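The structures considered in this document are given below.
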Structure I
């Protein structure tokens with residue numbers, strides 16, 4: 001999040017022409033859950049420091065709150081736990097939703113015409129205790145407080161459960177809501193949720209983010225988010241009809257507070273970052289729509305070299321091995337695959353292709369029953385989708401990638417998924433569930449102290465879900 005002090009004016013350098021966007025510019029009356037008010041809304045927890053000792057909280061109000069506070073206390077069984085609360089002054093950023101800034105220019109956002117300037121607020125609570133339940137609340141204008149939320153800091157070590165969701169993107173409130181809520185109901189102990197890009201369809205359109213936050217409800221006030229920027233978080237803007245550029249949504253940085261990597265270009269601030277969650281788990285986030293993927297790969301290479309975590313997870317939007325029709329990207333694969341393979345990243349969690357696919361490198365028919373060793377399983381690649389927009393499977397399958405040593409284990413079409421991942425010492429358990437609670441894919445990885453892994457396939461006996469054997473599909477969603 002840009003950290004401007006409360007009351008700072010926005011510098012309007014130059015107004016450009018109307019932006020061109022991915023997708024139609026639908027018109028809606030403004031629902032009450034979209035409009036900002038003096039009361040805090042869009043409350044979300046993220047990581048911007050050590051997850052064991054800090055928590056970042058972001059929220060929104062209208063412009064009647066020039067500044068705000070947040071309070072935090074250990075969550076105890078006492079009815080008046082709040083008497084022990086301490087306060088933190090928020091950093092506040094005013095934002096005009098109808099403008100997007102790029103290279104010292106401002107461009108109109110026609111989908112947000114008529115929306116008033118809002119204020120985004122954030123705090124970073126520091127000096128907390130590991131693996132401890134805290135309660136916090138955030139302030140709007142003139143003492144208007146949210147409810148108290150409870151969230152637990154990261155453990156230093158021990159078991160960790162987290163959730164992973166592919167693209168939400170379309171039908172966010174009407175259809176995606178059931179998936180994210182089912183995920184939380186399935187694993188309420190989850191410590192965070194990875195959203196692997198395309199959280200919305202038009203990243204600059206406030207209405208879609210309003211749907212996203214309403215669909216999530218209280219969940220991200222209690223379970224931290226790890227958001228990944230996808231292509232739909234970027235918009236095409238143009239001051240000249242003959243020249244278009246991509247700009248990250250003007251809502252991205254204000255609405256959550258994320259780590260900033262000083263050695264990368266400013267354009268990648270809060271879209272490329274890493275989170276050392278615990279002694280066992282390290283998560284790395286890339287921006288495959290962002291600037292200079294070569295520089296990102298070099299940064300990832302250095303971070304992986306320095307990391308001594310038992311389990312390393314990389315997440316980004318565009319798949320290394322595509323499962324969607326006509327969506328393969330050899331350039332991105334050539335840049336990223338050598339790094340992922342060299343460091344034997346355990347999981348690579350992706351979106352974009354609106355199908356389900358899971359497979360690992362260097363697979364052989366004998367591997368599942370073979371003892372762990374230097375020639376065991378390499379990185380496991382997963383593409384998934386949590387929203388209702390579905391694509392046709394890439395019929396070439398992953399056979400085109402056979403020379404690279406990857407083999408497909410499980411695939412699906414026409415299905416919304418969420419994934420539950422549990423780590424406990426040398427064992428990683430992975431499950432993919434349908435939105436109605438059916439287990440569709442499962443495996444375990446065992447890793448010894450040398451880093452060698454063994455794959456234990458536990459795929460359910462249910463057949464593959466394909467357009468040919470599932471229900472009728474209409475691409476339109478409300």
Structure II
């Protein structure tokens with residue numbers, strides 16, 4: 001226990017007494033003093049890159065778990081991005097967090113625990129991305145035969161860009177756009193992905209020419225140096241690129257995930273330049289050879305046509321003799337035409353004379369039409385009179401029939417209405433109410449009794465049924481009223497108007 005903690009025994013007890021903060025500080029000093037710098041191996045669990053820039057995760061093995069913290073200043077020095085399931089060897093110091101009474105390791109450095117663990121992680125990532133269809137051959141684009149602009153994404157200071165430019169100059173000089181990026185380290189993957197997206201955002205015909213093909217290149221290195229080109233962000237940027245892309249990362253034996261996603265994979269950056277453009281000298285030679293073959297073919301074609309034309313010309317008649325024959329035939333046709341015209345016009349004159357003799361004068365034609373019109377008018381007048389008479393008879397019959405039907409309808413509706421009112425009046429009769437089992441209570445004077453309070457004990461009543469009357473005497477009710485006094489002292493009730501003899505059912 002640290003000598004800086006001075007505990008005072010509590011009254012009545014020999015055990016020293018500490019505050020919570022004192023205990024926490026003592027534990028912290030003990031852990032940091034005994035584990036000032038250590039290396040711990042374990043599997044990464046639940047890495048959390050906080051918005052503050054700090055990194056929180058856990059290291060675990062088969063039997064235990066320890067929390068780990070990497071402060072923002074150390075996160076930038078890590079050479080890899082932590083993922084769940086990675087096996088790491090971290091370097092740091094053991095400390096405690098008083099806020100939750102937990103001990104943790106403050107990580108300053110981190111490296112993969114062996115190349116096998118890294119390869120296992122890359123293989124799992126490759127299978128996952130392949131299951132999404134990112135490596136399918138159907139989505140790969142063909143490279144242009146002769147690109148005018150080539151975009152290169154690589155380090156501007158390395159030998160890779162010089163090799164590519166030198167090879168392009170040897171084969172087919174063209175315009176090259178360099179997008180400088182870091183090819184290793186924590187920021188390399190983000191820079192490469194941003195460069196691919198940046199080339200794709202260039203507009204065709206803009207101030208900066210849009211590349212026809214992109215080369216992503218890097219020299220050789222160990223597996224950890226090539227890790228940026230295995231990042232998922234870079235793979236997805238390659239897949240999303242609308243411009244064909246050639247990957248040339250590492251040497252021929254090096255394989256990264258970008259190679260599976262790219263449209264073509266080159267074993268070296270120099271080979272990528274060879275894939276991008278053909279050899280200019282070869283194209284010139286082929287063009288010259290094709291030109292010579294085309295000239296020879298045209299010469300042979302002209303020679304064949306000349307021979308054929310000469311052969312055909314030998315079978316033709318001389319133009320002068322052909323003209324003489326045509327002149328003689330024309331003279332014959334002219335003579336025949338003169339004779340035929342005379343006969344033709346004579347026949348037409350004879351036919352015209354014959355047809356003219358059979359024509360009718362206009363006055364005769366008018367007279368014939370006038371007679372036909374008069375006959376038609378008389379027939380029409382007679383037919384119209386007959387139709388008018390027939391329609392008058394039909395109308396008179398329809399009027400008589402309509403009057404009879406209307407009268408019958410009025411009588412029928414009146415009869416139905418009378419029957420309806422008679423039934424309604426009958427339903428309102430109080431005899432119908434008595435017929436349904438009810439009785440009408442009347443006093444000795446024949447007035448209807450409407451309330452039990454109006455009946456006194458011993459009063460004589462009559463019950464009116466549907467089939468007759470029954471006299472009864474009330475055995476209960478209000479007390480018998482006193483005998484009536486002289487008319488001068490009569491109560492106001494005796495001056496009421498006589499009630500209707502009919503009574504009321506309600």
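Consider the structures I, II: one of them gives 66, 59, 44 for Cα extents along the principal axes in Å as calculated from the coordinates. Say which. The correct label is I.
I have 18, 53, 24, 4, 0 for P(r) over Cα pairs in 10 Å bins from 0, in percent, for residues 177-264 alone, calculated from one of the structures I, II. Which structure is it? List each step's numbers first, then the result.
Working: I: 15, 43, 29, 11, 3, 0; II: 18, 53, 24, 4, 0.
It traces back to II.
In terms of relative contact order in percent (Cα under 8 Å, 6 or more apart), the structure with the greatest value among I, II is I. Among candidates I, II, the computation of helix-only ellipticity at 222 nm (-39500 (n - 2.57) for each DSSP H run of 4 or more, over all residues; to 500) that gave -3500 used structure I. Mean count of other Cβ atoms within 10 Å over residues 297-304 computed as 18.0: which structure among I, II? Derived from I, not from the others.
With FRET efficiency 1/(1 + (r/R0)^6) of positions 41 and 209 (r between Cβ atoms, R0 = 41 Å, to 0.05) computed over the structures I, II, the top value is the one for I, the highest of the group.
Quick note: the coordinates plus some simple rules give every number you see, no bench work behind them. What you see is a predicted model, and the numbers here were worked out from it, not measured in a lab. Cβ atoms are built from the backbone, for glycine too; each structure is taken alone.
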